[in-house]
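Several structures are given next for inspection.
FYI, it's all coordinate maths here, none of it is from the lab. What you see is a predicted model; the values in this text were computed from it and never measured. Cβ atoms are built from the backbone, for glycine too; each structure is taken alone.
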Structure 1
Amino acid sequence: MTEYDSRGMTFRRRDLMALALGAGAGAVLAPNAGAHAQGKGAAPPAKPRGQVIAGISQEPTVFNPLMPGSEVDQGVWWQLFSPLWFIDPAGRFVPDLAREVPSVANGGISADGLTWKIKLRGDAKWHDGTAFTAEDVKYTLDLINTPGFRARNRVGHSLVKDIVIVAPDEIHWRMERAYSPYLSILALTFITPAHILGKASDPNTAPFNNAPVGTGPFRWGERVAGDRALLHANPAYHGAGPYLERIVFKYIPDLTALYTQFRTGQVDYLGIGGIPAHFAKEAEALKGPRVIRSPTPFIEHIALNLEFGPFAEKPVREALYLAMDKQARIDAIYYGLPVATESFLPRESWAFEPDLPAHKHDPARANALLDAAGWKRGADGIRQKNGQRLSFSNSTTTGNPAREQSQQLLQQDWGQIGAEMRISNMPAAVIWGEFWQKSKFESVTVGSNFMIGNDPDVTPRFGSRSIPAKHGAGLNTYQYQNPELDRLLELGSSQFDQQERRKTYGQVQRIVRDDLVLLPVYQSVMAEGVKDGLAGFAANINCSSNCWNMRDWYWAG
């Protein structure tokens, strides 16, 4: 389990020279850029042909894209709905329902970042044939901000004021304050139909939620609970594709059974949850199917409650980090799939800072630090200082064998330096409730995506005003407070020039790494399987699911 199954992705940047000045969070491309990254060769068919069976281990159940949903739900949303723009694997914004991505350079965003002007395409239609217009954009933004609606995310949306429909294909609004991450948030916000959902007495319980109508490349077919969801090609889609007649999201909860069905050819694509790590090398040796090692934005780390006695001392945090054998954990438990990291951002992020101090496994140095800080070993070998033992609990979700093995290795690592770690695991519904949200934990093993959409703004994670145990809102369950970091976070979220933002978030990463707000272990990497002959797959760390571009998938030959 990850910390929040419904949280989104991050940004990839390969070519900063391609940036459009003022685009803020990314360069802008013409539609359909970078589409056929995998399986190049034969051209797509002239009309939709065949089907793809996508094997998934969690069942999609949420079909309104504005409501809280998991990665598997989002994999379905990408087929049914469209955002104003999306982000391609190279991290560039690509227009979808919008004709162009607004920027300071093209006049879509005012120099002060407060006025936004969005030009929309005029040829998009809803699956029922109704024309898409600016009314749908306004309705979607208004609904997200409506009290009582179960919105997946209001970050950024709550800043939108004074929405004005200038024409059916143009909409303007004012931002309460300059907020550059909103470009990224909108790239993951799917537009919903005002003419259908707007007529519901309660959007939370509308029939639409179980029979969705979108503007995406595929139309709703049926859902067989506990088994599958079926989608059909949308012949009136406004973009290129789709090239498949049908997509079947096949629910197979047992990971071994799911992998077996992929190996025997019953499943065409095995992603979202991915191939279990212990099967990855075997899968790579199979003749025919392709196995892709896809980086994810999730950073596995040890979350520390910095207001729990010993962790308030930086030398203690440094000693725990030095004593941790990160690489042994990656190799022994995860078969070398993940990548060790020092940052809370994935390596593919345009804001990733590559020059952070490299971790060293050095128990001798760790012991020396604790000695110097006054933590003396007691008769039982556990260190003490001022009557307090260096003893703490570590928690994660029950039923996760890899995490449990990792905890056992941590116990051994930290026991060598006189730190006692107790394992206290609990069900997901318990651990991610008030225990996590209100910082009732001492330490937690967790995988988190620190991005907002695909933007590096981590104000909700590390801002002093984002501590839910103190202020009722936010994700700073570490209870970290640093005035200089607060200043940098405020600066970064108001900047629209990416080069300047890169400098700002480089400083943020250096501070978080130096203070060891958390103990980073690795960036997750997922092994995904694609049947031979299936073209168009393109892993995209910037989107909520690598099913993001199924409109481009096709059978070659």
Structure 2
Amino acid sequence: MKKNYWIYILLLMVTAVVPSCKKVENEPRDLYTYDLTYDPQDQNAVLAQRALAGLYNFLPAGFNRVNGDFLDAATDDAVSSISNSPVSYYTNGIVSVGNNPDSYFSNSYNGIRQANIFLANIDKVPVPAANPNRTLGFKAEARFIRAFLYFELLKRYGGIPLVGDKVFGLDDNLQLPRNTYAQCVDYIAAECTAIKDLLYADAIADVNLGRVVKGAAVALKCRLYLYAASPLFNGGGIEADASLKALTGYPNADPSRWQKVVDAVAEFNSLGYYSLLQSGTAGYRSIFINKKNTEVIFAKQSVNNTDLENLNSPVGYNGGSAASAGRTNPTQDFVDAFTTVNGKSITTDLKSATNPTGYDPANPYLNRDPRFDATVFYNGQRWLSRPVETFEGGRDKPNSNVNTQTRTGYYLRKFLGDLTNSTNYPTQSHNFVYFRLAEIILNNAEALNELGNTETSVQQIILIRKRAGIVAGSDGRYGIKAGISQAEMRVLIQNERRIELSFEEHRFFDLRRWKIAGTALNKTLTGVTIVKNPDGVTFKYQVVPVVNITFQDKLYHLPLPYDETVKNTGLVQNFGW
């Protein structure tokens, strides 16, 4: 009898654990379904916050993300050390509707869908009494990421389908037409305005570093308006068909659109938190290797690593477990864009007895804009306790026994730590910066100049040059001539953006929005051949052709992916594709 009693107790216990033997496990119990992720009993929103964190993964990774190359290697600023790498498709005519190395279409819409799923379900999670605004903040983060993804699509393709908050099911109509460019701009701008005050304060606590702050929403709106006011999108579309032109830009030009940029800058400045880092080369370098500083507004977070060092350092160095690949080679065209330390062009500021800080062709890397040392590895620059050797037969251009080596005589230095006297590659902070204060200032300078306020624009560029370590000069204009015209200032601003924002994925899109890619990307890119003189100390420098690049007007807007136009027949393809 006693034995039967314990059997009875055991059966009760099993029944309590397994309510019904008829219930079949149709999916793994550890699968995070919506019911689990957005659990009404989860006061701390643990899984919901995990879903929110996952949305950040849909934002661009930056750096060597295009099959191992920087997107900037598809411009006149650099080439890949691998001659036929996919990034070169943009400059050799291979890009097509089925072969676009930086499509980003499906990734963006996947992220937009996941953001909408989050927004549709987050209200199921209870709001703690101690933090009544928590859910609103969560929603604001998701809406920012969604708006950012829409902008990534907009700058590549022009107008795209706006889906609002809808989460589509299998039975829904997915034949969605493209919204006009104007509708997309208005939507993204409205989202940024609506969420700004719900986001984290800009002086964010370290525990939340990397999450979206108020400044990021305003910075996105500022960049959005900058693009919208630019020649390609502001009535300058390449399409003859009026309806297609309205999809990729405003049909008519309106110079007053530049005022929206200035207004967005004023809104950003009112936040009162951000400031430029000073100290020339060191200050410029620290922007990219310090995870938290007063210039960075929003950046993609990553654990400390040596990826950039291994991928981009000169090939003669072995920084530890992996040899350097020297993947990114800045061009001579890019190097020549750097002014002298006086802020003047190397073609006009030549060294002489009365101007000893001018440009010296026999010693071309001396007396240059201090940002040059932080951006480019050049022959003779010290790195890992020895000089870089990009002369013919040098350790970093041996011309034999290497898989890759520089094609231009240069390697990319930007984003790497100060390893001048190190012997290996310690792990470094490599957060890819999406928005920073210097861009806001440059946006302001460009808009002010286009509105006819050229001298006010000059003062904005002076802020950037002063931080860079350019010499003020006796006139205090940091190399900018008195009485500069609007047209001259436009060229100067374009060059300043090229230097200051190099390899941050601006040049590729700047050349397009300025509508000058047809000139800038139809030419022969050059490098330098360096030969050591018989004295063993000095060198002979000769500019040499590296590669011919081409640009067709259809590349002003990228092609909608073929598989997307097949699935959604409502998508009208861009001009030329």
Structure 3
Amino acid sequence: MKSLLIKTILSITILGALVACTENKKPEINFPPTDLTVANMIPKPLKTIATNNAFGLDQFTAIYTSQTENGFAEVGQYLSDKINEVTKLNLLVNERSENSVDRIIYINQSDSTDLATNESYQLYITKDSAIINSKTAEGAFRAVQTFRQIIPETSNDTLAEQPIWPIPTGKIIDAPNFEYRGSMLDVARHFFSVEDVKKYIDLLAYYKYSILHLHLSDDQGWRIEIKSWPKLTEVGGSTEVGGEGGGFYTQEQYKEIVDYAAANYITIVPEIDMPGHTNAASVSYPFLNGNGKKVKLYEGTHVGFSTFDTRKDTVYAFIDDVVREISAITPGPYFHMGGDESHVTKKNDYIHFVNKVEKIVKKHRKRMIGWDEIVTADIDSEAVAQFWASKENADLAVKKGMKVILSPAKRAYLDMQYDSLSKHGLHWAAFVPVDSAYIWTPENYEGIPTENILGIEAPLWSETISNIDELEYLAFPRAIGHAELSWSTQENRDWDNYKVRLANQAPYLDRMDVKYYPSKLIDWKKSKYSYTEIKKD
């Protein structure tokens, strides 16, 4: 603790010297009182203490990092770029300025024992400095999202001769409640471009998501190039729901998505759904088919009619190639094998199949995730069950000592309609308005012990959506609520408080051109969308 104090004093001394030695220092600005505790931060931090002054972000601010390696300099540049998007300021990063530097943002690698995880951070804001302490660049990146959220959308030009953005002073101590904080995007039913996925990643990163699960195959389409089995994309990637053109990612495009996600500290989880939801694969290579019927391209939305032949060695050779090629270009620890709604697969065949696939996934050094049906097989506790429907399966997963990802359809499915007037979505599980998506307690949901919960994932199935605008309509604002459920502790979650902070996300969402659903439950701040537009559409 003594060494930490010495390091902190040293950092502050260096910062003070950097500020003090600049020329033409401006007179002190008298800011109106602020209150950091009521800032519109989502997810809500673990602890926030206000000191009721302001840090003046302006052209005389610079960014420094204690490390130029291990990702810290990149986080500093990322922050500079994001500040520029809002303010048009061009803040230098780790460079001496020809102008005076009055205030400093300092991103510091710290070995403090108070930073319990790689994502933990401390943010100290005074009139002269904003200091981020974190063990890793990942923690600094999460802190940067918080800092971005407390930058005013507009400057206060009455305070100084130049535009200045007053940021509330105080202290934030923060860490995630769950490590796995995910959303799933179904690119199989309808295909989404690389640029669409990147935009979704940008939005997820802002709310501190750590996982993007890509549903890459289904009955209607196969969306990832497998070089050893080219017909998967040539044939299986040629269509989608409704008969439109489909599409797929080359391996280079997929790596582009993976790299972009990694730069935003988001891990890609690839899913190849099997043994059901496999019509697109079986049309491409008919020997895979196990339902005894002639296969053809499918553009509908029914489920449960397809299956691999679970007793052919050649099927497992095929799966080995698929898992191998995808795993080689996916640095994250997980591979999702689907496993849901395989209604025409006989029970013993299903168990045999899941057992074999788990071994293949392990062979390629990945940890297997599957929808909750997989727990009926003889898998070990290393596998992860994604609970979407069956409490019985969730209980069995716990009994087997497995980790569980919470994705209850009636709370977390982003493709459920908000209400009967919703333009897009389904409602087979429930109508899920914005409050229902937020007001549930993951820590004791359906009696699943907290120690068995790996985290939360909000899936977005794409049967009823075909472009980024429709994707955003279903995902937002509910994905914002799931971000808070995943990151913030139970005692820090409160609907009445949250809905005020959510209302004030409108300027950010508008600036990002997000076509979110402007729920009547929220008093949106200067939303460019109106409720009459919903009814009109």
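If you line up 1, 2, 3 by relative contact order in percent (Cα under 8 Å, 6 or more apart), the top spot, with the largest value, goes to 1. 1, 2, 3: which one has distance in nm of label points 7 Å out along Cα→Cβ at positions 253 and 429, as calculated, at 2.8? Of the options listed, only 3 reproduces it.
Tell me which structure, out of 1, 2, 3, gives 23.9, 78 once Rg and Dmax of the Cα atoms in Å is calculated.
Matching structure: 1.
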